[in-house]
Structure P
Amino acid sequence: MIFSNLSIILNRCHSMHFLSKIIRGTIDESVHRAFLRYGKGEYTGPAAQVAITRAGKVKVRSTYLYQDLIASVFLKLVPIDTISISGIVLGYTQLDEELSALGMDAELFKKKPRTQLFQSKIRGEYSVKKATSLYDDIGENAYIFCNLTTNLDWMHKSKNKIPSAQKEAPIEERIKFSFTNIPAGTEFVTNLLQELIPDFLNDIPSKFTSLLIENTYQIQDLVFPPEKSKLTSKEIRLKTKRSGILHRKLIVDDSEFTSKHTMLV
């Protein structure tokens, strides 16, 4: 098993994905915020597919809630000093000062009526260090939908609109939200899977051609704040926690694995 000894944390750590925080028992405000839209019921979560070609090249497709994780790992390993970035940042609050502090030249944030998020466009050549900080320092407070391009075989492309929650597309369509291409001979897959599937690492064979991870949320109960009677409806929504189970299914070539994790988020 090539991932059986991957308990060692990366020297260049990045901010943890909200599902990894549930799996590892480190739930925080960013995890709570990811579940604010859900009531009782069963919901489809993020998914990602990792494919390895006969030539050893890596191709990754994902839904919108995994693409930022993939981009973050991409930036930790891309072997260049500067990179071209184009796309948008959708913040829960205005992030003009934060982007300015990073040296990012972005438009002023404007609130989008449909999502109630603040949008700003980013375009330019930046150091990989600054690009990494964009995802690490701002990522927990925003959606970052950016294309990362180089003059090498490294490339990450993302759509820039949050899919409608009213219509659930088939998984084959949902994982077309982002596409990442990595050349052979890197540590990208090892690093990505350590964050993408920490609960399945011992199940991964030494070689595989295709890996698909899917997530489903089963929200069983709503845990209202004790001071509910004194709060506005908006405050109640923001402070109510969701109790339930995170169901995960991993398909590696012809093998299928499952796991589940209780959560109070």
Structure Q
Amino acid sequence: MTERSYREDPLTPGEREEFETDLISLCDRELDLLGDLRGIDVLYAGGSSPLWIEGLSQRVGEDGSVTALDLDEERVEAAREGLEEADLASPTRLVAGDVFGMPFPSGTFDLVYSAGLFHELDVGQRTAREALAALCSVTRSGGRVATSDFVDSQPAVQIEDERLQADLAREVSGGEPYGIGPAERLVGLHEAVLAGVRWRLSPPLPVRHLDKLVVAEGEPEELSSLPSGLAEVFRERLYTLRERIRREGYSRPATLYVEGVRGD
């Protein structure tokens, strides 16, 4: 799910605490799949979540390093500000850049990891395989590439939400998001690039009060750039989705973790 903006916090302090507790549990579950990270150099590719950065830093420790790469410069700056008071366990840096044009030399990292990168990846001009190859290119020989992303192995309201956002991106920028698809698609993608591929499918982990946050969102700014008729179509889809969330809650997709080794 992409980052959201709100006019004011729709959660009470107690609800906010429960929401953040569940996010930490989700982060811990995903990062635990990486195993022992002590003393290695890690690239967190395509993201700059302070929660994920802190979790990686704790696991890496002072003898390794964590680098976060995010295409969005504003998110990178916001993450820097959010981490100013954090007591990070490892040397950490945040970099604005594109996974398709890695700003690092070949073979820089022991582990390259992404969380939620592929379903939002714009594959209009470059392919998902090229993106995975780029992740592999900055991994040391014998090092690992690991990705975690949503799959459509079971119904979820969030899948509908992500498709709406993908359709909006197509209309506004002409982009073509890779989207949320079957687990087999991501496993096959990794097997085409990496050696020793293994994977694990995890059930959805509920995040309390996420439905309230989604319903409280403002209207996407991108709608203002669309012709009025098309904008109304998206407003109607958005309204229908949020009414469904009010009735049913905001169910989340299953998550697929896949990792493999750079063999050359």
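Among candidates P, Q, the computation of FRET efficiency 1/(1 + (r/R0)^6) of positions 187 and 235 (r between Cβ atoms, R0 = 41 Å, to 0.05) that gave 0.65 used structure Q.
Which one of P, Q has Cα extents along the principal axes in Å, for residues 67-154 alone, as calculated from the coordinates, equal to 37, 33, 27? Computing Cα extents along the principal axes in Å, for residues 67-154 alone on every structure in P, Q gives 37, 33, 27 only for Q. Among candidates P, Q, the computation of relative contact order in percent (Cα under 8 Å, 6 or more apart) that gave 22 used structure Q. Looking across P, Q, the calculation of helix-only ellipticity at 222 nm (-39500 (n - 2.57) for each DSSP H run of 4 or more, over all residues; to 500) that yields -5500 traces back to P.
Coordinate-derived values only; no laboratory data. These numbers come from a predicted model, not from an experiment. Cβ atoms are built from the backbone, for glycine too; each structure is taken alone.
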